[in-house]
1. For structures P, Q, R, which has the highest computed value of relative contact order in percent (Cα under 8 Å, 6 or more apart)?
2. Thinking of P, Q, R, which structure, once Kirkwood radius over Cα pairs in Å, for residues 57-176 alone is computed, gives back 17.1?
3. To test your reading of the models, identify which of P, Q, R gives 22.3, 71 for Rg and Dmax of the Cα atoms in Å when calculated.
4. Distance in nm of label points 7 Å out along Cα→Cβ at positions 105 and 137 computed as 1.3: which structure among P, Q, R?
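The numbers here are math on the coordinates, done by the rules we state, and not lab data. Everything numeric in this text was worked out from a predicted model, so none of it was measured. Cβ atoms are built from the backbone, for glycine too; each structure is taken alone.
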Structure P
Amino acid sequence: MNAVIEGALPPLHGLVLSGGASRRMGRDKAGLEYHGQPQVRWAYALVTRHCERTFVSLRPDQQQDPARAGLPRILDAHDDIGPIAGIAAAQAAHPEVAWLVVACDLPFLTDDALRLLVSRRGRHPVTAFRSAHDGLPEPLCAIYEPATRRDILAAIERGRHCPRKFLIAAGVPLLELPEPSLLDNVNTPQDHDTALASLRERVPEPDA
């Protein structure tokens with residue numbers, strides 16, 4: 001995948017990935033609260049500030065979930081292949097736009113980080129950060145231009161369902177994270193407790 005973007009950039013839509021099974025957490029990560037509301041709704045509001053339209057990606061069996069109620073949604077068209085299913089479904093629904101894809105379990109993500117990501121769209125089919133932990137691409141906070149659609153579908157057809165490996169193969173330049181913890185995700189109850197404690201420490205004390 002070596003497409004070069006010419007002329008004006010396509011419109012940017014947002015996609016909050018919330019279709020995971022949350023097996024390690026033991027309960028739906030989209031409904032966990034870190035900022036006073038279900039995480040999927042907090043992530044939706046965050047992404048919406050940077051996109052023309054925003055949707056939530058979910059499985060068909062999650063449509064009645066109260067945490068996702070009322071949010072624009074795109075249903076996964078593939079079963080049990082992970083987050084690449086949500087990306088493919090969004091691209092099928094609106095193939096002419098670029099997608100700012102964000103996992104719903106990133107409670108440390110900020111407007112500044114998304115603003116940086118959006119500002120660096122340009123000549124490459126994917127705009128993504130480099131992981132602060134292993135130096136590899138971060139595929140679940142990234143912008144996928146329309147040119148990636150064919151390659152993502154081809155990867156799915158070949159049984160290659162890992163978005164990170166997709167980005168490694170694409171060989172696109174990566175951005176450095178402004179703060180190492182911005183894309184730390186939460187997968188287990190222990191991670192959840194640690195994240196809550198860390199976020200409490202970041203809240204400034206009220207003036208006396």
Structure Q
Amino acid sequence: MKKILVIEDDRDLSSTVVKFLNLKSFECSAVYDGELALNKIYENNYDIILLDVKLPSMNGFDVAKEIRKSSTVPIIFLTSLSAQSDVENGFLSGGDDYLTKPFSLNELYLRINVILRRLYNNESIITIDKDIYFDTEKLLLMKNEQPIRLIAKEIRLLSLFLQHPNKIFTREEIFESLYDFTQEPSESSLRVFINTIRKVIGKEKIETIKNVGYRYVK
């Protein structure tokens with residue numbers, strides 16, 4: 001379970017964020033003061049930090065600079081400061097992302113997962129589009145951080161395409177991958193599988209090669 005520390009002096013907002021992320025299967029805790037936050041970070045290992053700027057005792061930009069002296073833990077700023085200079089200051093002080101208040105909890109969740117995928121799961125994740133990816137270990141297709149229900153043969157077909165981008169697969173090769181000797185390959189079923197996948201990842205991603213087969217276009 002990934003650990004998240006919320007550094008936010010607005011206790012109502014902090015409580016809301018913590019409860020939301022705990023429901024999303026993160027181990028999330030909170031602290032309300034800049035200096036106390038540094039002590040907590042020195043004593044614990046976190047996978048991501050959510051950091052307000054306007055904090056008691058030490059502002060968030062300075063907290064980020066202190067964190068960066070000893071840690072590369074990802075930092076997402078959560079702040080009402082929206083001026084371009086503030087955004088620049090956030091990144092220059094060591095932030096990985098910058099989200100202005102008020103923000104959607106779902107958007108926060110998406111941004112957290114983008115960073116965590118990039119840092120911790122890149123070997124098992126195949127990115128299809130901005131908000132679509134496939135987990136090769138879990139055999140799970142995700143769109144906007146929501147799992148997409150596919151039947152087993154559709155998952156196997158998608159996995160075949162994604163692991164061999166731009167390769168043309170004949171219908172015979174696809175049938176060999178999807179069906180065993182006890183099953184009769186079906187051209188009509190294959191078309192249904194292809195159409196289902198196209199609806200999720202985009203029609204243009206799966207190209208029909210006339211009289212030959214299909215390929216995934218990366």
Structure R
Amino acid sequence: MTDEPSRQVEHRAETIDAAAAVRELIARLRIADAPPDALAAAAALARQASSLLEPYAVHDEKPGQSHLRTVPFTGGGFSIREPAEFFPYSSVVGPMNPIAPPIALDFDGTTVRGTVTLGEVYAGPPGAVHGGIIALIFDELLGVVNVLSGVGAFTGTLSIRYERFTPIREELEVAAHVDRTEGKKVFTVGTISAGGGVTARAEGIFIQVGLDRLQ
């Protein structure tokens with residue numbers, strides 16, 4: 001534990017490795033048709049690992065996806081070069097978050113793109129990604145391209161058209177770009193595709209407000 005809550009000592013490499021191990025455990029458990037003794041042993045090991053980390057828990061008043069501890073806002077705007085670096089605890093792109101796939105993204109100056117394969121952990125209808133997971137991905141994807149484009153903003157509305165099932169266990173392509181801005185409103189669009197065809201589309205209306213509004 002630490003008595004310096006502003007100190008950002010996150011042991012990045014070790015945290016990423018631990019998160020990857022937990023991510024693998026979650027995936028294994030989701031598809032495990034194991035006998036009771038194996039499941040009991042796995043549960044005991046998981047609880048042992050949880051107990052090992054409990055003394056070091058940081059119970060932050062305002063947890064976010066950028067830092068382990070809250071960093072006071074000092075003015076200015078967002079600045080991102082690498083989404084995974086800026087949002088390491090994101091539930092979508094964060095390598096330090098064990099529930100994140102995570103999705104690696106590239107930005108060409110206009111459009112953000114990435115690929116990801118989602119397994120059974122994210123399933124909804126048989127053989128397909130849960131619609132709520134698709135919404136989660138779009139919310140992060142569109143928000144990231146806003147920031148990368150210099151118009152970081154907060155989600156106002158998110159509209160999604162599910163054109164067909166988005167398959168699990170197949171490589172998916174994600175893409176998004178800023179369509180236009182109107183005053184403080186940012187209109188951003190994105191797609192998820194599989195096998196060369198779009199499975200879902202999204203349009204978000206984001207509102208630009210100062211981070212000081214969150215203090």
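1. If we compare relative contact order in percent (Cα under 8 Å, 6 or more apart) over P, Q, R, the biggest value is for P.
2. Q
3. Of the options listed, only Q reproduces it.
4. Value 1.3 for distance in nm of label points 7 Å out along Cα→Cβ at positions 105 and 137 corresponds to R out of P, Q, R.
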